[in-house]
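Chemist: Next up: some structures, all given as structure tokens.
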Structure P
Amino acid sequence: MLSIFKKKETAVPKASVHVSDDEITAIADAVMIPLEEVKDDAFAQKMMGDGVAFELKEDVVLSPCNGTLSAVFPTGHAYGLTMKNGVELLVHVGINTVSSKGDGFKVLVEQDQKVQAGDPLVKLDMKKLKANYDMTTMLIITDPNEKEIRFIDYGEVEKGQKISR
């Protein structure tokens, strides 16, 4: 018997991560580096807040936490997240990538959507984007909500790995 319904394809698998609501995880398989090393003064000088940066090894960026997407930029280059404990985070994919006007970004989420750590946020055309942009991706704590957040040592991280203490 033929089915007239197409099987739903999952384009991007989730990282199987189960973390508490106050934990922050790696957004991809990457090398985690100090924010001060980012080649953008606004991030390196922590004008938007403290955080870390990632040199991505893959083309999908995942949610770093359990929470709500408080902002999804139409260009796909940035995502605001509010954790259940009130901490606000910004995932900013690449440097000056707003100039791409969304070309090379496939947004996989919507504003106000609830997400879990490891849920895919965006799929990237890395070949296209790397030809024009530095794809270092920042994870910024824009509002710590009076919480002390410290990150693990820098270096190789795996998607879904806990990176906050």
Structure Q
Amino acid sequence: MTRWSGNRTLEVVTLALEGNIFALEASVVREILDLVPITQVPNARPFVGGLINVRGKVVPLVDLRVRLGMALKPPTIDTRIVVIELAGDGATLIVGLLADKVYEVTEVAAAALEETPRIGLGWPAEFIRCVGKRGDEVIVVLDIDRAITADPHAQPAAAA
């Protein structure tokens, strides 16, 4: 099923996008920022929201709404930037993710995690690692590595 099936719980950071609850593995989250100045990048892919400065380092900003095929929305007072750090191929990639709102760090029981449904989500299934349930809430756990590093020339396929 998922790589967490042997774990008892998965620690995640939950966030809102278009009124839905999404989650990122807490282990990749470096910090959560209020909205900071964003420098636009000419000719960038639509999901690249620009560049930000994080502690003296230039960091690309990915608009998760756009990457998941949602409508573009202007930032609000609740908008946050989730700075993540991904390791791979001997290099570390630091990226900011634009989210409508960040809720909390919480745990989801591994037993409550299920494979991504093939139909009915309304978002690109290739960017969804699994779906979990906590009480009455459905939490969509993003495969953030894939969402960030997927071929930038290909638009994600919409879910059926």
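Chemist: For Cα extents along the principal axes in Å, the calculated result is 60, 37, 28, so let me know which of P, Q that is.
Modeler: That value comes from structure P.
Chemist: Comparing relative contact order in percent (Cα under 8 Å, 6 or more apart) across structures P, Q, which is largest?
Modeler: P
Every number in this text was worked out from the coordinates using simple rules, so none of it is lab data. Bear in mind that the values here come from a model prediction, so they are computed numbers and not experimental data.
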